[in-house]
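Coordinate-derived values only; no laboratory data. All of these numbers come straight from a predicted model, not from anything done at the bench. Cβ atoms are built from the backbone, for glycine too; each structure is taken alone.
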Structure 1
Amino acid sequence: MLDPSIEKILQDRLGDKTDDYLIPPPVFEFMRGEFLTVDIDAEQIKTRFPVLAEYQNPYRIMQGGMVAAAVDNTIGPLSFLVAPFNVTRRLEMKYSRGITNDIEFIFVEAKLLSRQERRLTFNATVRDQDGTLLATGRASHWIVDNQET
């Protein structure tokens, strides 16, 4: 279930084409993500994802790819809301701390940093419930020509 404010943004942006898209995306639902805040004017979004046993690597910490998926599942919806049809060209991650099972949720905040012609640059931070920085991400997206949204 989407927050009513996000539904309004999507309705304004997509009009009668809303049903043409999978919103929220199935992968976001699979990871049990939640949208916490969306600020279109500030071009930022905040989400949270549970830290689940099935996301653990052999060291009993959240696998880096799952952390990257949470970042991608935050930047992606933001890119959808603030720009024409675009795709991820590059996603870079920097991990600061392991995410152990004593952390219930990770919180991902993403922001659009710049637009240069067809290129979009986003950054994201991943924190625990106490605000400790766990990872950062940076993504480059490319606006695709001739797409209707």
Structure 2
Amino acid sequence: MPRRKKSDRKKSPIAVSVIAVAIVVLFLIRLYQFFDPLLQQDVFRHGIVGPWHISWRLTALGYALLSSIVYAALSLAGIVVLIGFLRLRRWSWVLLMTWTGISLAITLVNYFYSQPNYVVMASNVIIAFALNIPDVQRIFGIRRDNGPIV
């Protein structure tokens, strides 16, 4: 049986794979959140009928359309970040850390004032902890030291 050639590339830590899976989970949640308000308003069955706003206030249909547009943008941004993250780009680490911090703040506000989304909270906590592992920071060029200081 022929032997496989060893590649010269360094193997990325398991945390990178865990973060990628968490990003995919968040993408699927955002995709669900994109379709849910539209399904509740029967947009796919009846189309967009009725006013989107009355005076300066959104109607239920307007709110559903606005939230679906926001979640669609978040889903697309998540795919871009995932591709950059899997290609080990520094900007993706910075963007993902910023996004995770903002998302954690929003989910904490939702936890105290409305219905919390525990899956999003758990995914964000996993991503935040995994992004702060020194090996992950070294791979993305965030940390420059060569190893632990003893």
Structure 3
Amino acid sequence: MKRATFRLQPVLELRRTQERAAATAAAEAANAATDADRRATDYETTLAAAVLPRSLPSGAFISAMTLLRTAATDASAARSLATASAEQAELVRAQWTEAAQRTKGLERLKERHHAAQQAAEDAAEERAVDDLVTGRAGRAHPLDAASDGEVSWTQ
């Protein structure tokens, strides 16, 4: 008996490819979010460690305060970028999850297809065996025939 192919196999392969691409994108987004968080933490640590000298001329004091304010703005921007990167990574991970669910649905269909195919093959084999057994019982055997060549109606 020729096995029928799973007609949605090309779609399943496409879905698997999409899932792999989504997994790669999710990994890259997670790495980018981790890097952005590390950079923001570095900025914040550096800013917290900054100390103004006790006595500075007014011009140097204004320059130092401007520098610290710029560093604080940079640290705030880095933290905002880290938060946005984490949110983006979560969205990309959700897309990966959706792609995996679509793939899993088609894989279940393929499993059902193979199970139905196996059940049909088993039923066909059972019918063939039944036909062989039934066919033997219906045929007259030479040893069972009466001595005068007649075959009884019970055979």
## Note on the structure
Structures 1, 2, 3 compared on distance in nm of label points 7 Å out along Cα→Cβ at positions 47 and 127: the greatest is 3
### Query
Quick one: helix-only ellipticity at 222 nm (-39500 (n - 2.57) for each DSSP H run of 4 or more, over all residues; to 500) came out at -7000 when computed from one of 1, 2, 3, so which one is it?
1
### Query
Taking Cα extents along the principal axes in Å from the coordinates of each of 1, 2, 3, which one would give 139, 24, 15?
3
## Note on the structure
relative contact order in percent (Cα under 8 Å, 6 or more apart): greatest across 1, 2, 3 for structure 3
### Query
Here Cα extents along the principal axes in Å, for residues 23-86 alone has been calculated and equals 56, 15, 11, so which of 1, 2, 3 was it run on?
3
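Who wins on distance in nm of label points 7 Å out along Cα→Cβ at positions 15 and 111 among 1, 2, 3, i.e. which is largest?
Result for distance in nm of label points 7 Å out along Cα→Cβ at positions 15 and 111 over 1, 2, 3: largest is 1.
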